[in-house]
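Presented below are the structures under discussion, each in the form of structure tokens.
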Structure P
Amino acid sequence: MKFRDQLWDRQDVQEYSIANSESVKPVSFSNRSQTAEAIQSWLVYNLAQRLKLEPQEIEIQKDFIDYGLNSIEAINLSGELENFLGCRLDPTLIWDYPNIETLVLYLAGESDISESASELCAANGSAAPKAEPGEIPPEYYRFDLYPEYRQLQQQLDAIASLGISNPYFTAHERVVNDTTLVGGRELINYSTYNYLGMSGDPAVSKAAKEAIDRYGTSVSASRVASGEKPLHQEMERAIADLVGSEDAIVYVGGHATNVTTISHLFGQNDLIVHDSLSHNSILQGCVLSGASVIAFPHNDWQTLDQMLCERRHCYRRVLIVIEGVYSMDGDIPDLPQFIEVKQRHKAFLMVDEAHSSGVLGKHGRGIGEYFGVNPDDVDLWMGTLSKSFASCGGYIAGCKAVVEYLKYTAPGFVYSVGLSPANAAAALAAIRLLEAEPERVARLRDRSKLFLELAQARELNTGMSKDSAVVPIIVGDSVQCIQLSEALFKRGINVQPMCFPAVPSGTARLRFFISCSHSSEQIRFTVDTVAEEFAKLCPEYTN
């Protein structure tokens, strides 16, 4: 079914809910059939599973944030809880009721729905401070006393106490490609996603400079108002042609592209089902949408199919969200299977191509070309311009109806300044250069394959990485991961550590972004050095 046939205005929600009251049942106390004991047991068990703890280690009055539960895990837990209870829940429920005790009271109908989470905490002796009338605790109005900030400081202090230099916010002193310059030292670089070497390419830089000379450094307005430039139209046409869709819209940021598009197109009485390893921007869009949100196991289209068999009839619109390449793991979903599931259940499908556009497929057209699918079978193609295309911003490509609707109504587009002339020109030049030099994609594929094969030959844990330019080396322990990054830096290799909560606890890793500019000699030296330094940190690793 075409998007234009399913497009609803938000004011239709109430009317639809009344007309479909038999099939769409938002959460209400009368619908809650589980006992408080059953709900508490379920929450204790599932939280323990997520945190790799024993159930007896879970304290029901301890705040979820104190367990280190991040936003992705919180939303996933809320979605699974919705399945368990068989009723609709707000995706922000974990934030509204900050510990198991208060959440159970709400879900079992044993507390008044008008009570706020802080009132419940105070009444039940949990961590929220109880203030006397007229007294406001300082952590309520001072950022330096925010519990979350203090927790961050403790983590940074712990790193410093081990004599490890902070690996974050390192200043790079020139164009970053296969090498970089830090503190006057040249290092082999794997921590930026200049996959095709477009950033710093003379043709791309020339186009950006010419755009500044003609249009200035900013378009100085929303494009709807007076910020539109011919460059924007040319760039969006080039993106649509690259993807194979009718039209495209470009936002000023990739993260904002997901947040504003998902939250604007979907809402109450809708369902969003996303991969459990989805990027933060997808999760934030889900939260702001107000839709029901459920995560399915990573790349598991069979479980997704079963979930929709059981629940599709309860919702108006359904959005399935996957990624072309998962940025922490470097693996690829089976797109044709997800398309088949989407079509059978009459759902929308969104594919985030941040790390696959320009990388996958013979000509770098992305995961659609990689699998040879019809681009029209995906409703929303999302991508970023900051990786393969040497610029900044994000895009949505799809049918004319959805693009036109977003251009006139999406808050992140309508109320934001348009993409700068330099960034628009750089992206357009990079796309044209990709079309003229597809050998860059072939070289990137060869270099990525070489890195992966050499790492696996040295029995380094590369996780699920396959056919992409992202290759993780999974270390496990966060401290060892940071130490390994520092050891490699001293030997002339720049690669960033990724630790909890960016990745699940116990799966800290070094994340290598491969570029077509890397030489085989650089890659061989890197893998050998990683193996040598890892053996010093982990005696059990002997390869």
Structure Q
Amino acid sequence: MAVNWGGLIGVIVFYLIILGIGLYASKKTKGSTSMDDVMLAGRSIGLFVGVFTMTATWVGGGFINGTAQSVYDSGLLWAQAPWGYSCSLIIGGLFFAKKMREQGHVTLLDPFQIKFGNRMGGLLFLPALSGEIFWSGAVLAALGSTFSVILDIDTKIAVIVSACIAMSYTLFGGLYSVAYTDVVQLICIFFGLWLAIPFALTNEHVTSISETSSTWLGTWENRYAGVWCDLGLQLVFGGLPWQVYFQRVLSAKTARYSQVLSYAAALGCMIMTIPSVLIGAIATSTNWNETDYKQGITDSNIVLPLVLQYLTPQVVSIIGLGAVCAAVMSSADSSLLSASSMFARNIYKLLIRQKASENEIIWVMRGSVIVSGAIATTLAITINSIYGLFYLCSDFVYVVLFPQLLSVVYIDFTNTYGSLSAFIVGLILRLGGGEPLLNLKPFIEYPFFDDGEQLFPFRTFSMLMALTTLVLISLLFHYLFTKEILDKKWDVFKCVTNVPPPIVDTIKMKSIGVDTGDDFDTEVQDYDGLSKESEVKAGLDNPGAVIES
């Protein structure tokens, strides 16, 4: 099959439109050296743009391709991402969005570093970063396969060009550009996929989906009940501790807006699920040997582009490809911005160079966008099991980060000793369960282990064990130090009794001429790493909160 030049020109025009919108939005941050402006759009995101960008963040290339693939492979019963992410957004709005926005944080990791210290926050950065990078790589890989089916061009070219476009406007405009392009991208996803549905449903090679419902709805097996519950809970609670979500929460004009955005995006996810489910059902109901494809589907990853290419007119398939491109870029640019924001602020500013100016941090963030994009692009091109890597990283986010998030928001007495212990326990228990997608053999056989399969909900078990460890170890060390069973000099993390003077008290002492010692400058440097709103909250409402220097 020759290159589809008409389709290629259409995609180029679409990319130019997205690039133009992204660069136009970047004018809002032109010359700005404020982290709030670049990373959080000046905390000025309103309801209209906010709902679109929050929804588009979840409804990406992995979402629409993955939902169609899941319906085709296992049936609607196992397509858990749509309702799982929707529930996650609702829970985020109810219990986390308002609290995080009121605290005035800049990134997801800020409260971790406030409570557990900069170094522990740096350690927790690793699973957060991995999730964002591998997610970007996964959706770029999906885009490459879509291009190869519909346009018959080299997947490497498609991946590289798409990544460069997303990086370019993210580089200059930050969240403003990402949010404004998300509006256009979500509209393209909605109309592009819905336009294809009537043509695909009425194609002569497609049996009525009402007659094949027993196949595409899926079947229930009690044997896999634990697995189903495990994956569902992972999507619901593991969908919370992501910077892409909290970047939008923290950019909302008010704490109330941040909640509304979460609820509206939950509804948006469910609405945007419908065309992908229908495409999966159509693929299941198609006699592919009678189409121009002339073979069965051997790679279910390309179910959606196959339906667009072989069951709809060429013009419609090109418009559908535009929808896939939009979905991929809406996910990729968000993840690149999220990863670079966390590195620039939580690693570079608070761990490497505490005296860095905001302008310096912004340039570090821009450099990080390029590095993150290059890594994600390389992964998409070279690693076949990119989806396996993403699934594993999303497991780590659930098992390792969710207990920590719950702790910093709702459990006051936890400390760094509990946090580090929980990190280690969760990591070991999760890796012990293995990962078939990566051929990672299990070294822990959980209950109901059967012929290499973990039928026990071991991910949720690992998360609960990590949470339990976090609470118990924190209580243990608090008891040992406060009861003077251990001398306070052994409080090496300086989080129980061997704690530096509270920062606000130190500042007050300094202002009246009291010598506060050599540690004063270090403490103030760390304190300046927080946003102004976080300073007030951390220093006045919680005078004991100290960031480890």
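Structures P, Q were shown, and helix-only ellipticity at 222 nm (-39500 (n - 2.57) for each DSSP H run of 4 or more, over all residues; to 500) at -22000 was computed from Q. Of structures P, Q, the largest value of mean count of other Cβ atoms within 10 Å over residues 219-226 belongs to P. Quick check on the output: 2.5 is distance in nm of label points 7 Å out along Cα→Cβ at positions 451 and 483, derived from one of P, Q. Which one produced it? For distance in nm of label points 7 Å out along Cα→Cβ at positions 451 and 483, the value 2.5 is produced by structure P.
Taking mean count of other Cβ atoms within 10 Å over residues 35-42 as the measure, the highest value among P, Q is held by Q.
Name the one structure among P, Q that Rg/Rh (Cα atoms, Kirkwood Rh) of 0.97 was derived from. Clearly, the read-out refers to P. For the set P, Q, ranking by Rg/Rh (Cα atoms, Kirkwood Rh), for residues 267-362 alone places Q highest. Here FRET efficiency 1/(1 + (r/R0)^6) of positions 155 and 307 (r between Cβ atoms, R0 = 41 Å, to 0.05) was derived from just one of the structures P, Q, and that gives 0.70; the source is P. Computing relative contact order in percent (Cα under 8 Å, 6 or more apart) gives 26 for which of P, Q? Clearly, the read-out refers to Q.
Only the coordinates and a few stated rules stand behind these numbers; no lab work does. Computed from a predicted structure; not experimentally measured. Cβ atoms are built from the backbone, for glycine too; each structure is taken alone.
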